Structure I
Amino acid sequence: MDRMDYFLELYGELPRAGPGDDASTERAFRMAEHLPPAPRILDLGCGPGVQTVELLRLSGGTVVALDLFPRMIARTRAAAERAGFADRLETVQADMSAMTFAPESFDLLWSEGAIYFLGFERGLARAQELVKPGGYVAVTEAVWLVPDPPAAAREFWNEYPEIDTVERKLAVIDRLGYEEVGHFVLPATSWTDRYYDPMEARIAALAPAWAGIPEAEAVLAEARTEIATFRACSRAFSYAFFVMRRTESAGASTTQ
């Protein structure tokens with residue numbers, strides 16, 4: 001097994017692939033007040049499909065769930081099957097940076113904890129091409145909650161230089177020509193209840209078998225650091241949900 005295999009063994013079996021909760025998913029979805037009765041939705045970076053199932057339940061429409069990892073696609077399909085929504089789910093295993101969907105294919109583009117793979121601004125520009133005029137984009141994005149974050153928090157987020165304040169994220173949305181519909185910061189429980197608490201339990205379960213394996217121990221060490229940083233600095237950063245609408249004129253000049 002290589003490092004990615006160990007990474008997937010740890011993270012790939014968690015209830016969620018990142019911070020989030022059903023109540024926040026529903027709150028953000030309800031902001032998209034003018035969707036058609038059975039919208040076509042793209043769930044970008046679907047992970048194990050928790051929010052995918054919520055979108056199927058809330059919308060009555062079709063959800064196209066995209067993820068890079070076959071394990072996540074399989075979990076999403078299984079979750080939709082258990083919920084009785086499999087007939088309205090489509091899955092695509094692909095890198096989000098190489099999507100081949102036709103322009104203006106979706107009424108809503110959704111991405112919880114995954115738009116950072118493209119980068120916030122680049123991701124929203126690409127999303128603008130994929131939603132119909134008047135369609136919606138809803139994403140969660142890492143944000144600073146304080147003007148001077150502690151050193152541990154800054155070090156943790158070094159690999160994602162686009163983390164910024166809510167106000168500056170809203171400025172990006174405005175610059176791209178979107179109509180901002182609403183936004184809110186995820187509660188701390190979105191990080192702990194179905195993400196970090198289960199991760200801690202899984203670390204404890206895996207650690208004995210992985211002892212003495214450098215690649216595996218490195219994955220566990222990084223996960224422990226991630227959890228410790230959040231618990232120490234949870235007042236300094238979080239994810240915020242941003243919901244926006246493509247205007248009739250926007251999208252024509254965006255680039256991939």
Structure II
Amino acid sequence: MSYRDIQPAEVAALRAEADLLVFDIRDPGSFARGHLDGAEPVSDAILQQLIKGRQRKRPVLVYCYHGNSSRSLCEFIANFGFERVYNLAGGWLAWEQFLAPAPVAVPGPILADWLGQHGFPADGIHARIDNGMSPLMLAALKGERAVAESLLALGADPNHVNDDDHHALWFACVHGDPELVSLLIERGANVDNQNVNGATCAIYTASTGKLEVLRRLVEAGADLGKETSGGYTALESASTLPVLKYLRGLAPDRRELSAA
């Protein structure tokens with residue numbers, strides 16, 4: 001018989017089992033300062049009781065300080081026929097680190113000042129102002145690529161939408177900066193998001209003649225078959241001859257796939 005190392009993230013599922021046994025082999029002082037719920041300090045009496053019992057199918061979890069000393073006890077218990085013996089990898093230290101809250105990303109002074117100037121809380125990278133506008137949407141609309149990069153690095157979601165279902169990529173298209181458009185796409189922005197009227201970024205850029213931005217969207221896989229609520233596609237929305245020629249010049253199989 002043998003035992004298996006278990007990661008802290010796996011402990012919750014194991015602890016959901018009503019018959020789980022948890023053994024803590026640290027010193028009494030450490031146990032008193034903190035331990036897993038339901039854990040018992042290991043003693044000879046407890047081990048003798050365990051071995052004399054007949055419940056070899058009960059899961060057993062053992063932990064120590066760093067996940068090393070507990071291995072010996074796991075092997076000892078497994079050798080008596082227990083089928084499900086687990087060692088907490090990294091021990092109590094790993095468990096404490098697992099429970100520790102993730103550090104909160106805090107905007108630097110330059111970004112905090114930018115947020116404040118535009119009506120957002122100084123730490124409000126997810127805050128909203130008029131019409132549900134987020135900092136990332138506003139940075140995209142203003143074409144402030146460095147601000148957008150800072151917000152994305154702090155975890156701003158490129159797919160949050162405002163009250164009209166516009167996301168940051170839409171506003172980058174409005175501004176017309178191809179590099180900012182590419183940045184948002186690289187960070188996971190949905191190129192086929194549709195607003196309340198069904199318009200996509202491709203439809204918008206076709207209708208406003210922003211050819212280079214439209215190219216970036218198409219290269220990223222934009223679906224040119226998407227229609228507005230009025231039934232117009234990007235091709236049917238083309239407002240300039242260069243955009244019309246570009247869309248008509250795409251490979252026929254690409255147009256067919258987009259319209260499928």
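The maximum of distance in nm of label points 7 Å out along Cα→Cβ at positions 133 and 213 over structures I, II, that is, the highest value, falls on I. For the structures shown (I, II), mean count of other Cβ atoms within 10 Å over residues 53-60 is largest in I. When Cα extents along the principal axes in Å is computed for each of I, II, the one that comes out at 57, 45, 31 is I.
Here relative contact order in percent (Cα under 8 Å, 6 or more apart) has been calculated and equals 11, so which of I, II was it run on?
II
Assuming 34, 22, 15 is Cα extents along the principal axes in Å, for residues 29-84 alone as calculated from a single structure, say which of I, II it is. Comparing all candidates, it corresponds to I.
If FRET efficiency 1/(1 + (r/R0)^6) of positions 77 and 197 (r between Cβ atoms, R0 = 35 Å, to 0.05) is computed to be 0.85, which of I, II is the source? All intermediate terms of the calculation are to be shown ahead of the outcome.
Numbers: I: 0.85; II: 0.00.
Label of the originating structure: I.
All of the numbers you see were taken from the coordinates with simple rules; none came from a lab. Keep in mind it's a predicted model, so treat the numbers as computed, not measured. Cβ atoms are built from the backbone, for glycine too; each structure is taken alone.
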